Structures are given as structure tokens and as C-alpha cells.
Structure I
């Protein structure tokens with residue numbers, strides 16, 4: 001992929017089925033940030049970002065600042081690669 005993760009973020013890839021998997025993102029200080037769920041469908045690759053945001057957790061705003069741009073960059077990159085074949 002054409003980007004690199006921030007130094008304090010790690011990712012784990014987990015299969016969900018034969019045609020889908022998820023990337024789970026964790027931050028060194030903030031804990032789980034969120035997930036990107038990827039499903040291969042006849043219409044193409046479906047990417048669904050899911051931010052981890054427990055109700056009342058004061059770190060949710062910080063998680064959002066880290067996860068949203070990361071998820072958007074990854075989604076754009078994955079879809080671009082999928083179109084190229």
C-alpha cells in the first residue's frame with residue numbers, strides 16, 4: 001500500500017469468511033481505534049469503517065482524529081488498487 005501507519009498504531013488482519021475480512025486498528029495509548037471491514041461483492045470491493053467509540057469515553061474524540069483519516073486513506077487506496085486489477 002502507498003502509505004504507512006503512524007508509529008503508535010498497529011493493525012491486525014482477521015478473516016471473517018471466504019470473501020471478507022477485517023483490519024483491526026489499535027493505538028498505543030488510546031486502545032482500539034476501529035475496524036475496516038472488507039467484503040468482495042459482485043459490484044466490487046465494499047469497505048465499511050467502524051470506529052470504536054464506547055459511550056461516555058473521553059478518548060473518543062482523540063480516536064476519531066486518528067482513525068477517520070487513516071480509514072479514509074486506506075479505503076481510497078484499496079479501492080484504487082482494486083480498480084487497477
Structure II
């Protein structure tokens with residue numbers, strides 16, 4: 001039987017793509033934002049920002065919170081450690 005080993009790389013902000021760095025720096029002020037709010041603040045397409053958010057979530061750097069004003073649009077915020 002073949003054994004599969006999981007290799008986990010240490011992720012830092014410096015190793016992220018430029019789009020993820022831009023989203024991370026935008027969220028550094030601690031204010032939760034929707035995807036649409038971020039699109040207006042950085043010069044990337046909505047799809048690129050969505051991919052950056054997914055990358056940041058996978059790395060455990062941000063969390064998506066429920067938006068009580070509009071349940072269709074989650075709020076993204078840096079994860080507090």
C-alpha cells in the first residue's frame with residue numbers, strides 16, 4: 001500500500017501573489033469588508049479578488065463572517081490570533 005505524506009509549506013504574506021498581498025493590506029485596518037467593497041479599493045478584477053480571498057482563507061489568514069445586512073455577501077476580516 002502506498003503511503004501519502006502531506007507536505008505543508010509555511011505561508012507568509014511575502015510568499016503570496018500580489019493580489020492576495022493587496023487584499024491582505026486592505027484588511028489590515030481591521031474593518032470587515034465585502035467583496036464589492038474591496039473591488040472598489042484595489043485595482044484587480046472581482047474574480048482575481050475572489051481567488052485571493054480563497055487563497056488567504058486556505059492559509060488561515062482571514063475569516064469570512066456572516067453579513068446581517070445582506071446574507072448573500074459575506075464579510076471578510078483578518079483572523080485574530
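A short reminder: the numbers here are calculations on the coordinates, not readings from a lab. Just so we're clear, the structure is a prediction, and the values are computed from it rather than from any experiment. Cβ atoms are built from the backbone, for glycine too; each structure is taken alone.
The table for this structure:
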item	result
Computed 1.6 for distance in nm of label points 7 Å out along Cα→Cβ at positions 25 and 49 - originating structure among I, II	II
Read-out Cα extents along the principal axes in Å, computed value 40, 25, 17, structure in I, II	I
Structures I, II, by relative contact order in percent (Cα under 8 Å, 6 or more apart): label with the highest value	II
